[in-house]
1. Quick check for you: by mean count of other Cβ atoms within 10 Å over residues 5-12, which of 1, 2 is greatest?
2. Can you say which of 1, 2 returns 3.4 when distance in nm of label points 7 Å out along Cα→Cβ at positions 101 and 229 is computed?
3. One of 1, 2 was used to calculate helix-only ellipticity at 222 nm (-39500 (n - 2.57) for each DSSP H run of 4 or more, over all residues; to 500), giving -10500; which?
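Please treat every number below as a calculation from the coordinates, not as lab data. Please read these numbers as outputs of a predicted model, since none were measured by experiment. Cβ atoms are built from the backbone, for glycine too; each structure is taken alone.
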Structure 1
């Protein structure tokens, strides 16, 4: 049977120039368009690995990217034609690009419970003494979560600013209605009940073309490990958060 690879995107299949400081940049393939100019690229090795994987497997992206950010991945139109999991599991796309409405109806209940907390957190973060930028993730009028990043992207700045943001969450998150995932300069706020794992489990159980097939989970972040645990095998890029943890 042809295997299915459920794969994270950023820092798994491709990454920004920070990971290619010692590589001839003319050899890199740009594969995303970022609004802030911080585009993502693939080196020749990653391109070869993706070509090899694609030749023998079905690829399902499982990403924190919103629909807008996913549409700015130039690989998506030619490589990912079997659907996708977006917004940390809050949105599932069918192979034809349409929204899986059954899943969205389930997720909206979780989002409704989390939205008042998210809005209070945004207000508190905007008043806090931390140098951050906040991105709300909206799908229509539904708030699917948000992401906080430090404007000071030095190691010290990220540690300070995202540390303050996480502390605020602990103080203002009654009943755990919001879950946070942190990886580098990225602090994601996701409604409790929404996850990559639950979305992948839904696909495995409800799509007849995926059910029962051998599966591989690929990801760089500790937040990816739960959905990867549903799979038969794991694929972890070197020098990432998960690789560092596993090899410690």
Structure 2
């Protein structure tokens, strides 16, 4: 029998924004499918959620492939009897100057961050109930609006994510499936640590109207808002969670 608790699959939830979002949605009473390619990362997120009194289970799949994301969504449906939400958060990122861009880099970034999301939306829409509908949140980036050197592939992918968010919202709206995106600015996480420095952080803080860097919890709350009932009449939108840096003239 289907559970009476809403369920959500969060990809790339083994750390960073994905882990923070998984913790938040479990705290709000959702059953969380914690996806990560690395079993130990998914297990750690699940452990933390369960210790806090939430309900979660690991979903170890490579969601860059159609087969992988279909298996991940099937695991949530098998576990809970339903799928109410999907957060497409998984990413694999490399920054390269235009002369240095390698085919293998482009292929892997596209598989994880673009085509993987296409297959995820397709599979989630097939699994969501026609009456109750569901919510899909894609994690885009401020880089989809404005960019920097060495970001051609990354910025292109994130701009594409915004485009597919709008297209999916139009097509799936009649089934009461909402599709939105969150566009964070640079957020300190385990994955972005190697790209950060005190000097770079200081420049970003100075350019940000709110005068601080964002946190994974800031982004998790934005995602949680778009997943929840408070945003029931919002679809096809990109929510900038960037402290105002995208609107500031520097």
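1. 2
2. Derived from the structure labelled 1.
3. Among 1, 2, the structure yielding -10500 for helix-only ellipticity at 222 nm (-39500 (n - 2.57) for each DSSP H run of 4 or more, over all residues; to 500) is 1.
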